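A short reminder: the numbers here are calculations on the coordinates, not readings from a lab. These numbers come from a predicted model, not from an experiment. Cβ atoms are built from the backbone, for glycine too; each structure is taken alone.
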Structure 1
Amino acid sequence: MNGWFFYCCLWSCWIVLTFIVPKSLPYRFYIGCFILMSIILSIYKVPIFHWSVNLTILIWMIGCMVSFAALPFSKRLYQICVSFIVMLVYVVFLLFELYDPIWVIVDRRWLLSFIIGTIAILMNVKLLDRIAATIIGLGMGEFLFAYVLFTTGIKWDITTPHFLDLCSSIGILILLWSGFEFVIYYLKKIYTPPSQIEKEKHKPG
């Protein structure tokens with residue numbers, strides 16, 4: 001994968017959002033514009049210190065940080081901790097892969113997607129919280145890994161098209177699992193007998 005998965009995912013999301021999702025959905029227009037902006041800006045980079053950062057990733061991280069700022073303090077602190085965990089897992093994986101690449105017997109992108117996606121799903125309930133913590137954690141992990149290599153004299157390209165593919169694959173995994181949870185909740189709500197619902201309401205505690 002060299003960026004094609006990123007473009008396929010975003011174009012697919014935009015098509016579904018534009019032609020399938022009902023127009024009554026709140027923020028539908030803004031989400032569609034954000035997706036298109038992410039696609040257009042993905043070919044541009046911004047110099048930050050010793051590295052060139054993909055503009056799409058930079059905008060994603062800023063947007064996720066803004067969403068963190070809108071949370072209550074306790075929730076914000078929790079999200080920072082989740083992002084820190086994602087960052088550490090990502091950096092440790094890359095360092096182990098660099099030191100001994102033979103142990104990575106599966107494609108690193110799919111293995112990383114599974115590990116980080118699982119962490120995001122288990123540690124957050126809401127879809128937006130899962131994606132925001134993951135994007136910030138991955139972005140900070142890219143900077144930290146590049147800095148570690150820079151201290152040893154190695155120049156590492158960050159936020160490459162491969163990284164965009166990784167973010168997209170993790171995002172799709174989180175999106176699919178959140179959709180699965182919604183379907184299960186909806187089916188449970190439909191097929192739960194009214195008598196059982198009343199019992200649950202009047203259950204002590």
Structure 2
Amino acid sequence: MNDALECVAAVGILPVIAVPSREVAVPLARALVDGGIAAIEVTLRNDCALDAIRAIRAAFPDMAIGAGTILSESQIAPAREAGADFLVAPGLDVDLLKAALAAGVDIVPGVTNPTEITAAVRLGLKTLKFFPAEISGGVPALTLYHGPFQDVKFVPTGGMTMDNIGAYLAKPFVSACGGSYMAKSSDIKAGQFDLIRENSKRCVAIAREART
């Protein structure tokens with residue numbers, strides 16, 4: 001686990017955001033950081049995603065930045081050059097994972113079952129995205145998977161809310177809960193950065209209480 005993933009695990013919250021424009025990238029990141037979350041996964045779903053990563057990296061050099069929705073090997077180098085510390089894929093593509101590891105960058109692949117977890121573990125990966133979490137069995141499923149996969153840390157994503165993240169974060173094998181629950185798309189577009197900051201503070205408090 002690299003320093004960025006350790007930072008994510010320390011706070012227990014990973015904002016997964018499709019940043020709508022470069023202009024909102026820094027105000028959004030500032031709201032997260034001021035709320036106690038010095039981490040973000042910028043999904044590569046918009047044309048401005050790499051520019052958003054560059055802007056955030058320039059403004060917050062120490063922030064843990066992930067590039068999400070990595071679907072092909074061709075995205076690895078641009079994401080790294082933009083300033084991403086780690087990559088996140090929605091599924092498990094062994095060739096993609098090997099390419100990322102060969103490039104010297106950590107990648108967190110999406111998994112939903114023991115076969116996929118095994119494939120990731122065989123490549124030496126120990127931080128895995130459980131996606132989509134809620135409809136794939138949620139906390140009970142992760143608890144069962146932890147039995148044979150004691151060294152794996154999971155980042156459940158998909159269906160996460162401020163009402164259910166505490167149940168996940170109470171489990172020692174959950175590294176962080178990913179999602180946009182603290183920074184909804186509508187709030188970002190409306191410039192509600194004060195609200196996002198307060199939501200972030202609430203998430204950090206939930207994580208702290210769950211892990212006590």
Structure 3
Amino acid sequence: MVKTMKRVVVVVVVNQKGGVGKTTLCAHLGVAAQASGLQVALVDCDPQGSLAAWYNNRQAETPIMAAATVATLKDDIARLRSHGADLIIIDTPAAITDSVSKIIDLADLVILPVKPSPHDIRALSRTVSLLGDKKFGFVVTQATLQAQITLQMTTYLSQSGPVLGIIANRVDFAESALRGMTVTETSPKSRSTNEINSLWATVRKTLSLD
């Protein structure tokens with residue numbers, strides 16, 4: 001039975017640096033949340049349209065891809081709630097603009113994906129400074145699990161906020177994306193799936209959705 005919530009919860013995935021896995025996280029969290037019994041809507045606010053392109057290759061009807069714009073996003077969220085959405089996950093452009101700030105204002109949780117590299121650390125501070133008192137957490141993406149830099153990155157990030165999960169750099173993420181799917185669908189017994197399910201469990205607990 002699908003669980004109906006009293007309010008809609010908004011998760012925004014943000015980083016001013018491109019190539020860190022924002023779209024991959026949105027897709028995988030959306031599918032994992034839907035599989036857990038929530039009604040999920042994905043929103044692509046990135047002009048590049050990577051999340052929408054992934055969805056266009058998808059055969060499954062859920063989670064839904066919702067039409068929305070930054071200018072009307074508050075009303076769009078209310079509309080999705082009235083249509084039964086429990087969770088809205090929003091992909092954003094690789095930039096820090098007024099539009100991104102407006103999206104962040106509507107978030108219940110901001111997720112910041114970060115690759116384990118010095119360049120990504122340097123690009124992160126401005127993004128974090130915009131969050132104010134917003135609830136947020138980091139996800140280490142495209143990681144080499146046993147590498148020293150991954151451990152150093154995780155330790156460093158944990159001094160600023162919670163690390164919600166670590167996702168390794170594996171080819172099955174790209175392979176599933178080509179089919180409009182996620183690793184939880186194409187490789188349900190894989191290590192990648194275990195990492196995604198663990199991440200979703202942490203996000204769900206963080207949002208008190210249990």
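When distance in nm of label points 7 Å out along Cα→Cβ at positions 23 and 167 is calculated, the result is 3.1; to which of the structures 1, 2, 3 does this value belong? Working through the options, I get structure 1.
Determine which structure produced the value 46, 39, 33 for Cα extents along the principal axes in Å, calculated from the coordinates; the candidates are 1, 2, 3. Here the read-out was taken from 3.
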